[in-house]
1. In terms of mean count of other Cβ atoms within 10 Å over residues 167-174, which of structures 1, 2 is highest?
2. Where is distance in nm of label points 7 Å out along Cα→Cβ at positions 191 and 295 largest, in which of 1, 2?
3. One of 1, 2 was used to compute mean count of other Cβ atoms within 10 Å over residues 311-318, and the result was 25.6. Which label is that?
4. Once relative contact order in percent (Cα under 8 Å, 6 or more apart) is calculated for all of 1, 2, which comes out largest?
5. Of the structures 1, 2, report the one carrying the highest value of Rg/Rh (Cα atoms, Kirkwood Rh), for residues 111-150 alone.
6. When volume of the Cα convex hull per residue in Å³, for residues 175-342 alone is calculated, the result is 201; to which of the structures 1, 2 does this value belong?
7. If you rank structures 1, 2 by FRET efficiency 1/(1 + (r/R0)^6) of positions 263 and 279 (r between Cβ atoms, R0 = 35 Å, to 0.05), which sits at the top with the largest value?
8. Using the calculated result -2000 for helix-only ellipticity at 222 nm (-39500 (n - 2.57) for each DSSP H run of 4 or more, over all residues; to 500), pick out the matching structure from 1, 2.
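Nothing in this text is a laboratory measurement; each read-out follows from the coordinates by a stated rule. Being a predicted model, the structure only gives us computed values, none of them experimental. Cβ atoms are built from the backbone, for glycine too; each structure is taken alone.
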Structure 1
Amino acid sequence: MRLRHVYPLLTALLIASAASAQTQRYPFVRYEANRLHGDSLSASFARFADRWHEVTRSGKGNINIVHIGSSHVQGGTLPHRVRMNLLHRHPSLAGPRGMIFPYSAAARCNNPADYRVHCAEKVELCRNVHPEPEAELGLCGIAVTAHDSTTTIALVRNEFDVDFTLSRIIVLGYSPDGVVPLLAADGCLMPPHSSDTGRRRFTFTLARSVDSLAIVLPCDSAQRFTLTGVYLDNDRSGISYHAIGVNGAAVKDYLKCPYLTHDLELLRPDMVVFGIGINDAAAPDFDTAVFRAEYRQLVDAVRSVNPQCAIVYITNNDSYRRVGHGRKQRYAANRKGEEARDVFYRLAAETDGVVWDQFEVMGGLHSMLKWQQAGLAQRDKVHFTRAGYQLVGDLFSDALIQAIEKD
């Protein structure tokens, strides 16, 4: 067998192995409830399913799914599990890796595991969770600012089960001082092939695919450049699953990002998966009317870019909060998650969306304790372990694929 035939076979086997790693079934998970709600009524979801079948059968065209959330998404394990499960079914349709952010360029900021980031210089971090973000943020909801000296942010591919061919990089950002980013790749330091300062995009084209690159921000004294995202692109047809997450983010925080729609225009999403809400419902002044109104604004922003974009709402997972003081402090179930859940169903009806009821599937109220006892949830009873995020990713992708293939 020739080597050129071995790689695709090995890739398929590796993906299949990763996708089948979560084979254990848990008695507290309600597998019978694992489906999308409202998919048979949603016209936008039906159009997405048609587009999915068209691309996967012909092998031509692109599908862009954007998953927006908070720490559940920034950590990367959950969205990457979904990404790999989708590509497991169509291993020859690995499209561009898409939008990423170099989170760990800043100190104490966690990064997804499928790519590594290194930055020796100190940068300023700005996130949309700040009451009044100093940076003009985009879709990623986060930015790092280099200043006073040349800063190099290295990106190294750390996922080899799928060939995310990279032939074009778009650096998103701006500089009030006219600083233009450079790209170091394949032994060359190059300027952008095109610059669009209005949309804050600097595009670099590569002669051949690379596994690593470095964004160089050549700031002199008193100069600044703010990086708001990186788009890893190529000319191949296929499926892209973009993960957008900021630790601690609530719905209102994404409304603080003035360049959100500009960046969405770059991705042109066919589907947006909304997984924001766990931090909203944790606030002591949580108001369902405000929560719903803010979500409507976010959906309007998405639909201003693609009026036919399918919308999937993921309900909050069961979670706990600390109550009491001192030695009397204890954990209590956060019942506001159930209030948020009702809002998600209402939003789906109002916006031609669908719901994946994570709360119900994981076992309902108090189920997070069972997930923790099984090693699937962390001690804070809000976040999952790696194995837990993988299981959530498997459950969600199973429900999504089932709904797509039903149409």
Structure 2
Amino acid sequence: MGLRILLLISFIFLIFRDSHAAPPFTPSVIYGNDDRIDYFEITDPAFKKLAASAVALFNSEDLVTYGSKVLFPGETYQQYANLCSDQPFLTQPTAAMCSGALVGPNRVLTAGHCVRTDEQCLSLSVAFDYQLDGPNQRLEYLSRDSVYSCKRIIARKFYRDGIDYALIELDRMVPDRTPIPVNYNDGLAIGTELTILGFPAGLPLKLTGHAVVRNLKSGFFVTNADTFVGNSGSPVINPKTFAVEGVLVRGELDFEHDASRLCNIERHCTDTGCRGESATLASALKKPMQWNRTQPMLEEATGFAHVANGAGQFRALVRIPFETSTHQFTLRLEVYSMETRSYEIVRTVNVAPSPFEEQIKIEGETFSLPPSDLVFGAIKSRLVLLMDGSEKDTDPMSIVAMNP
């Protein structure tokens, strides 16, 4: 019981500490040597150019516009995490909440958990040049011309143990910056070298090199990049092709407590240790990157079922664009049957479009499974969105099997 209480307290602390953007697990740990460097330390012109297209995401309510300047909160890294005095970047600001990359003239790619709703999109600021141009620079503001607003979500998915991305449109075109190309092919291999651009713990831009692909999963891959909360949404780049291979979305915990000094230190793992940092594969973005306008799609889904009797519930978040609201939409939950070795339909739900918002919440929908299909852990399933009877989107979904 004591262990369960400790885990619950730790879980609540993580959510409270980063309430704007964080799922329970966010990217954060140093693997082997610390490979993070500041913008002014980047010597390769190609990476300087890529860095110019990296963006930091801010909550607009935290920013103050004063003439041509945009001021941001001044909490230092040491203050933010109660860091011990021998840790790096102590006096640098921690203003950003997430990372992203310019991938079109006015489009930014980030993590799906960084922009959860259309309302949050409208309260999001997207900034270029949040970086240190010299070792002694005191960064306190951004140029007003380098700060943009989120106009709308074009495509989004957020599955805590799977695909996680958001493609957003800015309020205006971005001049004088080159969008970073995205590799949609499934050619990534274990051992491929990777470089990450982002804003760990909300710090000014850091380039992290010497990372590799450690493992490949369905829809995402695992790397040993030195990344932290705040790196969510960072472009994971192939240093040979300079193309985005993925979007960083989750990983290990950030800090460890030094009881002797009553302060925290950044957590360290070996290059092959800990669970690694996960990134959504860029191939998952192939279709939405080609859209000229938002399409009906699934954004989120979770579910559970009781082992004893097979009774379960699921919830989902569905996007129905206003221009398609006259069509008929249906959700179909399918679960993999151990008996037939195929997917079986267990629940069908009609989805009513809203005249006021495109994101439709489906909550508390019940279903029943044969107890023979239930074992503790995750049950293989999928959710299908249909428009006028035709399939528009399908996502794998884990149903958690549990005791009543």
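1. 1
2. Max of distance in nm of label points 7 Å out along Cα→Cβ at positions 191 and 295: 1.
3. Values: 1: 25.6; 2: 20.0.
The read-out was computed on structure 1.
4. Checked 1, 2; max of relative contact order in percent (Cα under 8 Å, 6 or more apart) sits with 1.
5. 2
6. 1
7. Numbers: 1: 0.95; 2: 0.70.
Structure 1 gives the largest value of FRET efficiency 1/(1 + (r/R0)^6) of positions 263 and 279 (r between Cβ atoms, R0 = 35 Å, to 0.05) among 1, 2.
8. 2
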